[in-house]
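As structure tokens, here come the structures.
What follows is calculated from the coordinates using simple rules that are stated; it is not laboratory data. This one's a predicted model, so the numbers in the text were calculated from it and none came from an experiment. Cβ atoms are built from the backbone, for glycine too; each structure is taken alone.
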Structure P
């Protein structure tokens, strides 16, 4: 075999090896079950999916996709929404918080406590996951009536002031889809965009109201909603008029913190 042939053979082997590592934009680690699991998570990144949709998106056999999705659900990396579809779970936010890598969560604790001190109401931060929203940080009143939302809780995107915030600045297609079963209207979301805050009264739960404002990243995108919530009897008939300036100020503070952290990287 000539040196030229040897070089060509080595090149062919290298190309074949590269194809084994990256094929159709897939990464092959050499650990098959891990690669298949990542396929499930990648498929869910764009939103909730039925088992059939997971099979179609990943190319996995139906029993394999089901087994891996159920295993991920047990570890809370995957959850089920109200329609029984698989969606990304709260474990990712919990791990980010534990690792101290989530700049929003790092700044959130003190601000939520300040918001609680100034308003007397429970305070939360929500992020959107598909057609649900997950509570990623929360503080509660020590006593009396309160709206208890634990970290990791999944709530509908169809009701509540935080849902309004997380949907109001979406593109037109996602906005239209989100409004199909929502308890709020397109006109209400237009008002939210104009004034910069949202309120809900008896929208998510009877006797509960809330006020929310956006948190944005350095690009100006709404990535989360900061809220206070409590009983109507204490927050009043027009909670937005009363509490919106404080909630908006908290949202701006966290937005500024994210922008500053991004600029310092």
Structure Q
């Protein structure tokens, strides 16, 4: 049953306090029917009684969970107009010592997770020759620095997949948008610190402990862009009839984009100075 002609938007990673939660509210404010998902409905409890939201528990690491939710949404509403792959995890630590299990989990969540959703949703969108897929990457992937190599590599992989999907899915009337947030105020800092507490004690990099810990909440500074502001701008871009292939917004997004185009030796020099500062 179609929700009165409203666009149906499926968003992953909608726990309260995060970017996904802000995106869900911003899409709802634009009269969309929002399917808000996270691993636990409890984390989205404040949306429970609002008819603009349909809450579903979804684990992006599980093929069965993804298939179940997509089938449920299509059965309930008849269509999915927009998929927003927002769920992701941070991972902080030196590449030479970080446990490979942490690296694998990061890629499973940030890369394979979105692809599970894409492969589940595309056949449905292709049959209607209509749809939008939004992959939330990171501006940090444009100029990777120390201590977050696993995270930036996973987001760089997602950017590359998104660029290919945009070309491959154009034939089916599906728009693909790469969203690269800058430093956005959210609960990711708390999640990163929780993940970091499970890391082993560094050996070679013990002297850098303070700097590595600081990277865990780098994006959560006093100048970080509020998630609501970021979400409103992102939703406005996504809902355009002809959405942009690339959309970036938030604190440091312009600076990082400039860094991307600098010669490597200059970029390395700037990052070295910034870290010492």
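Set P, Q, criterion relative contact order in percent (Cα under 8 Å, 6 or more apart): the highest-scoring structure is Q. Set P, Q, criterion mean count of other Cβ atoms within 10 Å over residues 30-37: the highest-scoring structure is Q. To test your reading of the models, identify which of P, Q gives 35, 26, 23 for Cα extents along the principal axes in Å, for residues 150-221 alone when calculated. Value 35, 26, 23 for Cα extents along the principal axes in Å, for residues 150-221 alone corresponds to P out of P, Q.
One of P, Q was used to compute distance in nm of label points 7 Å out along Cα→Cβ at positions 38 and 62, and the answer was 2.8. Which one was it? Of the options listed, only P reproduces it.
Work out the source of 1.23 here, i.e. which of P, Q gives that when Cα Rg over 2.2 N^0.38 Å is computed. Kindly include the intermediate steps, with their values, before the conclusion.
Working: P: 1.23; Q: 1.00.
Traced to structure P.
Given that helix-only ellipticity at 222 nm (-39500 (n - 2.57) for each DSSP H run of 4 or more, over all residues; to 500), derived from a single structure, equals -13500, which label among P, Q identifies that structure? Walk me through the numbers on the way to the answer.
Working: P: -16000; Q: -13500.
Here the read-out was taken from Q.
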